[in-house]
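Participant: Some structures to go through are shown next.
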Structure I
Amino acid sequence: MPSSKLTGSLLVAGSVAVLIPYSILTKTFDYPDILREDTSVLLTKFHDGGSGLILTWFAFALSGLPLIPAFILLGRILRSRSSLVRVATTFGVVGLVVQMVGLLRWTFVVPILSDIFMNTNDTAMKSAVVVTFKAVHQYGGVVLGEHIGQLFTIFWTVLISMTFAKLKSMPKWIVWSGYVTAFIYLMAQAELLATVIHGFPYWSLAGVIGSTLWIAWMIVIGIRLLNNPISSSRRDPA
C-alpha cells in the first residue's frame, strides 16, 4: 500500500525544491515584477543573466517533479475512501505538468529570442522578436502555466481539502487554510484577463501571495503525513 510517510516526504521535498530557484529568480531576475516591464528591458536583463539564469529557470521548471508522484500516492491512499480523489488527482497532475511545460519556455525559447534581440541592429528584426516573445509568453505563460496549470492546481486544492474535511483526516485549520489559499490563488486569474481586457480590475499581489501560501500549505500537509500517517484501508461509508 502507498506510504503516507513517503508521500509526506515528497510533498515537503517538492515544495522546498520549488522555493529555492524561485527565491534565486526574485533576487537575480527581479521575478515576477520583471514581467510587467517593457519587453526590451526583460530581454536585455535575461541576456545579461547568461547561462546561470537559464539553468535557474530549468531548475525552477523541473523542481516540482517530486510533487507528481506525491499527488499520485496521496490519491492512492485516499481514493478507496472518497470518490472525489480520483478527479482531484487528475486535475493535480495535469496542472503540474502544464505549469512545467509553460516554464520551460524560459530555458528553450527565450534564450534564443534574447540572443537575437541583443545581437542585431535591425529595428525590424528587434520588433519581430518582441512580437514573438509576447506571443510565446502569452500562450506558454499566461494560457498554459498561469491559467490552465494554476486553475487545475486550484481545483486539486479545493477537492483535496473537501476530502480531508469529509474523512476528518486533517485538522480543520488545515482544511480551511486550503480553501483560503485556493481563493486567493483564484483571484490571480483576474490579472490574466487584464492582459487582454483593458482596465479589468485585479489585485497584483494575489499571485505571489496565493502561490506562497499554497507552497506553505503543501509543506504543512507533508509534515502532517510524516507525523500522523493516514490509513488507506478504511473505506468511507458515505
Structure II
Amino acid sequence: MSYKISVSADDMLMVDFDDASIANEIVRSIWTRLTQNPLAQDVEPVPGIACIGFMLTPSACSAERIRQLTTTLEALIEECLAGSPPMGRVIELPICYDSSFGLDLERVAKLQEITTREVIELHASGTYLAELIGFLPGFAYLGGLHSTLHVSRLDTPRKAVPPGGLGIAGQHTAIYPAASPGGWNLIGCCPTRLFDPSKTIPCAISLNDQVSFQPITKNQFDRLWAKR
C-alpha cells in the first residue's frame, strides 16, 4: 500500500493513503499507537476517514523538524501496515425508531423501495465500527451500514437536530450527541448521553469501538431519557 506525506498549509503534515479499502484501518492503527506512545508535545494528530493530519506548533515547523517527523511517521506507518487491525470496546446502545423521531424513515423507505419496518430491521441488525470522531464532540461516524440504506444527505440541512438524533448518510450512521444543525436522514433517537465533559473519558464512543443497537419502545425511551 502506498501513501504520501506532505506539508499542508503552514502548520500541518498530512498522510494520505491511496487504497481506500484499508485506509481507515491504517489510520485507526496509527491513532491507537499514538494514544499509547505520543510522538511529541509539538505534534497533535488529527485522524480522518482515509487520512491523518499532524498539527504542528511553531517550533515544529522548521525544515529539519519536518524531516525528522517524516522519517518517524514512515517507520510508524510501516509498523501499522505489518500489524493487526486495532480492536475497541463492544458497545450496545438503545434506539427508539418511533416515527416521532424517525422524521426521514418514510422518505428513506420510498427511495430504497422497501418498507419502514425493513429500514428499521436492516439498521438494527448491523454491527458498526467507529471510524472517525468529529464534527461535534462525541459524534462518531459508524461504518458498516447495510448497502440498502446508503442514501445521500438531505439537500437542505435541518437548522436543528435534537440531541440523540440517529441519522444515516452515505455509508455511515451516527448519533448527534448534542442539538445541532444537520443534514443526515433521521430514523430514530438514542436516550444515552454520548458526550459528558465532566467524565474522565467524555465520549461514550471512541475510535475503533464496535457498536450495535437495541430497539426500544417510546415508553422505554422516555424512562431512559429522564435518567440522563
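Participant: Give the label, chosen from I, II, of the structure having the highest value of FRET efficiency 1/(1 + (r/R0)^6) of positions 22 and 78 (r between Cβ atoms, R0 = 25 Å, to 0.05).
Facilitator: With respect to FRET efficiency 1/(1 + (r/R0)^6) of positions 22 and 78 (r between Cβ atoms, R0 = 25 Å, to 0.05), the highest-scoring structure among I, II is II.
Participant: Looking at structures I, II, which one was distance in nm of label points 7 Å out along Cα→Cβ at positions 166 and 190 calculated from, given that it came out as 3.1?
Facilitator: I
Participant: Work out distance in nm of label points 7 Å out along Cα→Cβ at positions 6 and 30 for each of structures I, II, then name the structure with the largest result.
Facilitator: I
Participant: Out of I, II, which structure matches 2.5 when distance in nm of label points 7 Å out along Cα→Cβ at positions 142 and 198 is calculated?
Facilitator: Only one of I, II returns 2.5 for distance in nm of label points 7 Å out along Cα→Cβ at positions 142 and 198, namely II.
Participant: For distance in nm of label points 7 Å out along Cα→Cβ at positions 182 and 214, which of I, II scores largest?
Facilitator: Top value of distance in nm of label points 7 Å out along Cα→Cβ at positions 182 and 214 goes to structure II.
Participant: I, II: which one has relative contact order in percent (Cα under 8 Å, 6 or more apart), as calculated, at 30?
Facilitator: Values: I: 30; II: 20.
Derived from the structure labelled I.
Participant: One of I, II was used to calculate distance in nm of label points 7 Å out along Cα→Cβ at positions 14 and 38, giving 2.5; which?
Facilitator: II
Participant: Supply the structure label, taken from I, II, corresponding to helix-only ellipticity at 222 nm (-39500 (n - 2.57) for each DSSP H run of 4 or more, over all residues; to 500) with the calculated value -23500.
Facilitator: Values: I: -23500; II: -8500.
Structure I accounts for this read-out.
Participant: Can you say which of I, II returns 17.5 when mean count of other Cβ atoms within 10 Å over residues 158-165 is computed?
Facilitator: II
Participant: Any idea which of I, II comes out highest on distance in nm of label points 7 Å out along Cα→Cβ at positions 94 and 110?
Facilitator: Result for distance in nm of label points 7 Å out along Cα→Cβ at positions 94 and 110 over I, II: largest is II.
Just so you know, all these numbers are worked out from the coordinates, no wet-lab data involved. Nothing here was measured: the structure is a model prediction, and the numbers come from that model. Cβ atoms are built from the backbone, for glycine too; each structure is taken alone.
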